[in-house]
Structure I
Amino acid sequence: MTDGAVGDDRMTRRTLLASATVGGLTGCALGRPRVAAVSGGGRLPTRIDRIQTFPVRYPTIGYFKFFEGPPGSPSGRPAVLVKITADDGTFGWGESVPIPRWSYETLESAASTIEKYLAPALIGVDPFDLTAVHRIMDLNIAPGFSKGAPITKSGIDMALHDLCGRATGLSLAQRWGRPQGGSISLSWTLNPRKLDEIGPLVEAGRKRGYTNFNVKVAPDPRFDVAMCRRVRKLVPDGFLWADANGGYDPATAMAVAPKLADVGVDVLEQPVRPNRISAYRALRRQGALPILMDEGVVSPADLITFLRQDMLDGVAMKPARCGGLEPARRQVEILEDAGLLFLGSGLTDPDVSLAATLALYGSYKLARPAALNGPQFLAESVLKTRLTAKDGKLAVPTGPGLGIEVDERKLADLVRRSRGAGSPK
């Protein structure tokens, strides 16, 4: 992998894209092992028997603008935990993590989509056949411009990765034939409302061992440049990553990108909305900063299309956004083959989704600090052993499947409390 902007790697990329077919780059099968290698000498599970959903709202810490809603709306970080049980009793956990301020998917829509449309269609399907699983999910919840309800579907995908890993006794890295273990360096998220909040926010990250920072920018370019200047002064050597979440208009993005570069920003993520194709091409030609896409890249087919249009220098990857681990893994491989930036991000992932994300980033040896801010903003966990950042890093779980264990008593308590906060019954 080339960890930088395209430059001399364009010929590799053009060769890849000229010869690639979408079908050849988006295969989703985990693959059923030929040997029935399960503990106790039993056979591998052959069909999905039951799919359960657990809508919750995780209590939060501090201010994060994406958790804000209309006055009187429920508080907390919404998520739907998914438990899939196979015919032999083997089970796996996944998690859908919708955020209405970030996408069109909500806690209510994720829960009802799984319960009423996806779960009934998947009962009886081979849990190892993720190609069939994704085909069935896309048949029952059809795509628009891209994959329909990808955040919801990711919970199913993650649960099946966990189930298949538990059934075979292998971690995801082992099943993928990738190196396992290690740790992921993290980036501390800054979204100050006033400039005088920057110093204390940076210091809070430093006290927890963070040396790299990502900042939420847009729509105010003057505030954004002043904010990034102050952060860079306080963090002269750390990786500084600006994320606009599509909040600039094209003219503002073109004007602010060189100014952000001048004050020390390293990359600019999602400067405008994903359908502003000409704006992305202009920003890449401008060359002030490497341009990352995020919200617009849902499927591997999307990524191939955007690469062919010269719209990006890389992607801020989020498995929860892509419909699950396997589509995300294919995208990472496309980026590696094209010599483009693969940066790791998340959707303030709690618990299970965070474990799945760590498995992907660890397996593909993510080189840059990941903007995984669940440990920063979430107050509770439903795991028996919580994933805790130490010295600004998270260890990659290495046990079978996702490598984590859900404490169902903790989960039941959080479900009960979440119902009082407005989660689906």
Structure II
Amino acid sequence: MGLKFRLTVMNFLQFFVWGAWMMTLGHYGFVEKQWNGAEFGLVFSTMGFASLIMPTLFGIVADKWKANYVYAILHLLFGITMCLLPFIDGPIPFFWVLLIAMSFYMPTIGLNNSIGFTVLKNEGKDPTKYFPPIRVWGTVGFIVAMWITNLFTKDWGFGQSIKVSFFISAVMAVFLSLFSFFFLPVLKREKEEKFVGKKTLVQKLGLEAFVLFKQKKMALFFLFSLMLGGSLQLTNAYGDSFLQDATVFPIGELINNFSTIILSVSQISETMFILAIPFFMKRFGIKKVMLFSMVAWVLRFGLFGLAENSVPGFILIIASCIIYGMAFDFFNISGALFVEKNTDSKIQSSAQGVFMLMTNGIGAVLGNIIAGLVIAKWFEDPITHVKDWSGIWMVFAAYSLVVTVLFAIFFKYKHNPQELEDFKH
């Protein structure tokens, strides 16, 4: 079994076990469990909570021990925990169990990358060149998992409860764990590292990078990262619930029947826009690319808000899914590049950690909890739980528009084409 193939399998399964259940969690909570918006908002915030500190802590463990073993054990624990979710009814117990599961899973995303980089380097290969074609199979795994879940849970397929998605994820997570134990190279920490300046706990936790908040430019960037982070997971949280809501899209018709497959166009779009990023970066610069992302979020939500059960409505949904690739990738990648270009080399890793903390951690937590409360308060019938989806999406679009306008006015950054001359993703 070749090295590239083994890393490809690892990346495929890494995101398969996430895509199997994340996109359908909203429909499961709202329809099968009858939770309200506030309760579901809390449940979906588990990914953000788990991103606050667990990836850093397990990263330290992986540095001290063997990364592929830590990776395998985390996936095994994640798979076991996911098996408990179908047997839990209440949103609060469900929140705690899912939080435990995500505390095991979220660190594996970073470990997946670091293992890939290390293995390639050990083989004398440049990760910048060889890793992206391998990583793209992670997106493919996410898409395939969505399609399989759609097959299992729709009436035209096997007609199972959405809870089957947790079992699909669990089985594949255990398989990935075993694969990691037996087929990934054992990665040992180099002895020389012990003598190259030991890091303090504060440095390993990335706390040293918070000194960047003293710089107005960086403080503004991290603030806008937090604000936009509130939008990043909203369509993942509510998109499938929207398309499966029988009051908007009747059961048995195209959009309701193939909701998860339709949403997978968003992930397909990601792969296309990733390839376009180098061109946009060199032509327009970091600030404009980030602005393109923010405008794309306005369109992502707004097009959903205008969509209805008609041919034009279907076209608007597909257009929203296509624009998602720009919305998601352009900010994440341009933001990471901005951090790299504007921080000292000694704290670049820590600064990237703060960027992820603001977007996927604090931003995602606040976004999901506040969105859930807003939906429960103004856009959901307290008895029937019927939702005003048009109002929900338009509020999300309005929020994103406000962030976009504020970013355009207050964030100053001059484009230097030469600075991005050698940029490749």
Structure III
Amino acid sequence: MTTRRDLFRLGAAASLGASGLRTTAFPEHGLPPGRPHLDYQPVLTPNGVTLPFRIVDGVKVFHLIAEPVEHTFAPGLQGACWGYNGRVHGPTIEAVEGDRVRIWVTNKLPQSTTVHWHGLHVPSGMDGVGGLSQRPIEPGETFRYEFVLRQHGTFLYHSHHDEMVQMALGLMGLFVIHPRQPEEPPADVDYAYLLSEWHLEPGMRRPDPNEMADFNVLTMNGVAFPATAPMVARRGERVRIRIGNLSAMDHHPMHIHGHSFEVVATDGGPIQETARWPEATVLVPVGSTRTIEFVAENPGDWAFHCHMTHHVMTQMGHGIPNLVGLDATASDEAVAAAVPEFETMGEDGEPTIPPNSAPMAGGKGPAGMITMGGMVTVLKVRDTITTRDDPGWYVPPAGTTAAPATAAELERDGIRP
């Protein structure tokens, strides 16, 4: 129960919050646990799940299990990874500002680990830095993390022990905290993404944690296009997209087509309305989150992707000569003369690729091959929807699709190709 003393403290904290402070002095026992669909609208994590919880004596109780995971990045591309609760990335933890949470962490890995609550203001001993704030969790052990959530926003969790190896193998996830008081204007749909990068040579199954530059698998919620599930919105809805970046080395400029947005929050807290400005691309630095909002007012299928061009490819090779402009037929004949069993990739109409690998260019679209892979998904805006399921490809109204020019049109406009 919240006492009158607690309410007085909350009122004082609210006045402090107006001066720019980002945390609130909630009582140590926390407030009544926030309830999904009643006290907050749950987030949607495309290709992911939300971690279930139970309430024990007013405390939200979660259980994370760090363990080896067989993970599919894209069709035909699997990896021997490490994750939480059988997933890469781990399930989204979701709670409400003022909740007291108890998170049990079981270690089923072959080495010790910890969990750090990235961006959260927690007691020092709960910060999860191996050797600094706690001793590591040894294989077979279960540790307790417990604290009151004093912020709201989009945060992260990840291993903070042998970080280069354990994060490179997938030990990370999203931590979303909803405000105790409803936000205005509310979002109609709330999506969350965690960006990451991996190095996985064709034919290999274990991501390379020693890589520092040539990352060749770029993922959103652990998968690469065309495996990424689309975002779906009804025309006129307010859409929120939460973006976290725990890539090893790269920032990601996330760009949306057909719309503009405002950045409304970072992992440091909400941005005042008077401090926002319109964007179509937001840079999400390593170790940060950015939350964007916009009204979906333009029906269609719209790409949402990292604008680093090598990040919209999968298993792109860099150790080959520049072959742009090469006469492919003459080259094939010359190679075949020396290597009789040689066959150009795709010569029989189907791509021929090495085992356990994915084509660099994405997948089939409504108008042909979509030549993007990696860190790409699609926002699908429709005039009417009843679910968030994939509505299929957009059918544009007649006359609104780019098409070959006719001779009459060129003559009319004075164009001489």
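Of the structures labelled I, II, III, one was used to calculate distance in nm of label points 7 Å out along Cα→Cβ at positions 122 and 394, giving 5.7. Name it.
It was calculated from structure II.
Comparing mean count of other Cβ atoms within 10 Å over residues 210-217 across structures I, II, III, which is largest?
I
Supply the structure label, taken from I, II, III, corresponding to helix-only ellipticity at 222 nm (-39500 (n - 2.57) for each DSSP H run of 4 or more, over all residues; to 500) with the calculated value -11000.
I
Every number in this text was worked out from the coordinates using simple rules, so none of it is lab data. Keep in mind that this is a model prediction, so the values were computed, not measured. Cβ atoms are built from the backbone, for glycine too; each structure is taken alone.
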